[in-house]
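Structures follow.
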Structure 1
Amino acid sequence: MFGASTLELLSFNPPGWGATLARGLLASLQIAFGAYGLGLLIGMGGAYGKLYGGPVVRDLLEVYTTVVRAVPELVLILLLYYAGTDLINRLLDVFGYAPIDINGLVAGIGVLAFVQGAYATEVLRGAILGIPQGQIEAARAYGMPPGTMLRRITVPAMLPFAIPGMANLWLIATKDTALLAIVGFGELTQATRQAAGATKAYFTFFMAANILYLAVTLLSNVVLGRVERWSRRGMPATAGAGR
């Protein structure tokens, strides 16, 4: 009456593996938060460098953003994870220090932040360009220091333009953590592969992973929608805004 896969699904009850998936999800979220936050800092610096830096700075940032956006992310992760670790240890050896074993969590955050930073640079650069120049000129005319102008004029004015793009980058960060499974890091996808491989219940575990990723996305959409509506308070309503 039931097929073999159906019988397997009905009789299989893995409470222990549920904890493994939960730990994998927690690791994925840790990497996503860390990479997103660090990538945002890189992006802010990159955007300002592209807009207000000298020719050398602008050229270097252009190379950075072009290469990251052109090369597949999986290739970049393999390159940065392995070659980057080797380069750091070689530099330490040159200066007389012992090699270090870089923590997998730190390495994962650093690799994905490098990728996120390139996209964040372009998102924030476009958002800054969207600020009415009269506001910037007025702040300069009043002699407002650059730091104060950034905090009181630039960041509040650019938020409505930046948040939709940054929201997409957050969702990309949560999905890109799955790519770290290729280097053996124990995030959700790697945990799912281990559970499915050990039990042969592939459908069960990969469907569970899909549901967890979907739950993260739906919750993120609710939070990001509220943030976007908050950033646009006092602005004229536009079609589709705050969805």
Structure 2
Amino acid sequence: MSCPPPDGAHEPEIIARGPGAVAGELVLRRAGGHFEIISNGVFLMDTRDGASERELVRASLAALPAGRTGVRVLIGGLGVGFTARTALDDDRVGHVRVIELEPEVIAWHSGPLGAVAGHLPDDPRCELTRSDLLHWLTVAGGAERFDAICLDIDNGPDWTVNEGNALLYRPASLERLRRLLTPGGVIAVWSAMRAPDFAALLEEQCAEVRTVEVPARRGEPDIIYLARP
């Protein structure tokens, strides 16, 4: 996720639109050389920066044991594809599974958003799965194991556009995620702001928790929580 575009930016042009999986409408807009995703009238993300989304993956991979190869990465949330592309650009990574709720977002990566993240659907190491992450964890999750799990869903634990996403940051969901990790694996969670209650929960469930701050274009820095069970 990202901050909304600054005042005075190019007047956006609607490129695509479709029904949201939960409610309302999803809109893809282009403003100058950048794309914006709007959900039910609420700004979600754009392609102007992506520093913290990329750092979400880089920090998690850097925290893995030295020498690990064939790394498997689970990403919650596709967005404009910055997280998935960053993982795929790392030579250690062998497979990336992305869980994305919105079919429109997945479809846009075979269309207008394709070049933004290097045509993810065409990369044989990348598997885009259309599902709600909570549902996937409950029904389909468990057969696979991952070295790194990166959550970039909504605006983080304390600021969710979709109220149901708050359940992702509760103890039961975190326990399910922990069970998917390989030994030495890490969980990384993106947040648009500090989430002290969530940080305390991680410290209760995990042996090691670290916070990474990434300066944002405006306001508070974006936060990445890194946890190792």
Structure 3
Amino acid sequence: MARTHEGCGRKRTDSLESFEADFLNRLACHSAAIEGSTLDALQTQLVLEGEFVPADNKELSDMFAVRGVAEGYDWARREMAKGRRIDAEFIKDIHERTALDAQPRVRGTYRVAAERIVGAPFRPPPPIEIAPDIELLLEQFAASSQHPLVSAAAFHAMFEMVHPFLDGNGRVGRTVLNLMLLKAGLPAVALKSNNRLAYLETLAAWQTTGNGADFIAILTENVEAELEARREILTESMG
């Protein structure tokens, strides 16, 4: 019998170090759950500690998915701290380390076949257009004069529309979104899987109508929540 998803909530933490560990757990749990993982926060913690034993093929796939999100994000964050630019090759490298549940031959490479996203009101571009589309998005992001949060949100919406990889686009896209937030001095966020429908619907609204206000509102709310949580930890550690 399939296990129901029990959530990826934030634990009470007493130091910035434990908060960051909890954030990585939440990010992996939520990002994978948006794509269908049923592993909860405790199971995700066991995965990251190397102690999770999957009960079936579904849990095995979910295990690789959450591990990939955590390892891909942690690696990418450290690479960016060393000065690496967010470019197409970096995004491919993130995909290679994130999509651990995909076949090795497709990790780190753009898809080579036409794709249709089930339920999406648009069809992603053909493979020949992927590379130039991603380069254009990166150029537009670099040249944007909008608030960094808005620029990062716009890149995320259009990146998901291009859907450059065979699998793992959402997880990689959310990691890149977080790198862009970090680069701007904002906190990374773990977009909540229990708000999955609102997340997907507001992205679709931006992609099809050009109205990004609702998705920007969701992202802003998450950034503010992470800032407040960090303020609480710093205040408690000082007091």
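Taken together, the values in this text are just the output of simple stated rules run on the coordinates, not laboratory data. From a predicted model like this one, the values you see are computed outputs, not experimental measurements. Cβ atoms are built from the backbone, for glycine too; each structure is taken alone.
Structure values in brief
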{"quantity": "Parent structure of the calculated result -21000, given that helix-only ellipticity at 222 nm (-39500 (n - 2.57) for each DSSP H run of 4 or more, over all residues; to 500) is the read-out and 1, 2, 3 the choices", "calculated": "3"}
{"quantity": "Mean count of other Cβ atoms within 10 Å over residues 25-32 from the coordinates reads 26.9; which among 1, 2, 3", "calculated": "3"}
{"quantity": "Comparison of 1, 2, 3 by relative contact order in percent (Cα under 8 Å, 6 or more apart) - largest value held by", "calculated": "1"}
{"quantity": "Parent structure of the calculated result 13.4, given that mean projected area of the Cα convex hull in nm² is the read-out and 1, 2, 3 the choices", "calculated": "3"}
